[in-house]
Structure I
């Protein structure tokens, strides 16, 4: 089965660990890119890019078009991976004191999966502290409580 993992880049180490487990189970696994090009065109890790993006968000008056162009590209690339998958797996762990966090991009990817009639699996329960929890519930995700063998 082809499984696309969707998750905030903050959880990239988890993405890699789960990818390895799923591959050992015989699945093909698609994940977000691990590198993007910086302003000079050099490849940087997505972790470094994430940190830069977070820093730029806090610096008022600073406009960095390349940051948002890479963001758009990464979103488009991952939407394509969602379309190629048989199912999507959402890695939702605690972030910023929010249990089972699902961020904006991941929420959008879930919407694409729903629109394409792809089963949506959550590694942990549906978060209750988000303004869009109702919409997540409406997508009817399957909660697997960490048991990757439940993905079918």
Structure II
């Protein structure tokens, strides 16, 4: 299930996508989605929570859908904390809102959805942790500035 994203591909996303809609962001601090998003927020990225069961996460207004979030915010990157089988509609929304990239967290991949996103011009990363890759890129000097 590993992504074919190269280090340069990942660095490009992290250097150019500063507003991240997190689909499936939980308000529960013990959840991976919360931890990863809190880390990215502390690193200087804007986090937009997408969770129909939350009103606010990490001090940011939560939206029920990606489309609703995009009516209020310009979204660069869609970070997916959903099961692999739930990815196609998320990718469809990401394409529709004009996102620049889709990131599927560890254990999440969907070849057909990824191909559709790439065909629409989006950059795609599958089965990678945004937090881990950010730390790797930061330590390797591949990120521009200390907090992007």
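None of the figures in this text is laboratory data; all of them are computed from the coordinates on show. On a predicted model such as this, the values are computed, not experimentally measured, just so you know. Cβ atoms are built from the backbone, for glycine too; each structure is taken alone.
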Original post:
Hey, mean count of other Cβ atoms within 10 Å over residues 18-25 derived from one of I, II reads 23.1; which structure?
Top reply: II
**OP:** Looking at mean count of other Cβ atoms within 10 Å over residues 42-49, point out which structure of I, II has the largest value.
**Re:** II
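Here distance in nm of label points 7 Å out along Cα→Cβ at positions 10 and 26 has been calculated and equals 2.3, so which of I, II was it run on? Spell out each step's value before the answer.
Working: I: 3.7; II: 2.3.
It was calculated from structure II.
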**OP:** Using the calculated result 0.7 for distance in nm of label points 7 Å out along Cα→Cβ at positions 50 and 122, pick out the matching structure from I, II.
**Re:** II
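Hey, relative contact order in percent (Cα under 8 Å, 6 or more apart) derived from one of I, II reads 27; which structure? Can you show the working numbers first?
On the way: I: 24; II: 27.
Structure of origin is II.
Which structure, out of I, II, was helix-only ellipticity at 222 nm (-39500 (n - 2.57) for each DSSP H run of 4 or more, over all residues; to 500) derived from, given a value of -13500?
Details: I: -13500; II: -11500.
It must be structure I, since only it matches.
Out of I, II, choose the structure whose coordinates give distance in nm of label points 7 Å out along Cα→Cβ at positions 58 and 130 equal to 0.6 when calculated.
Going label by label, the one that fits is II.
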Original post:
I, II: which one has semi-axes √(5λ) of the Cα gyration tensor in Å, as calculated, at 20, 19, 14?
Top reply: II
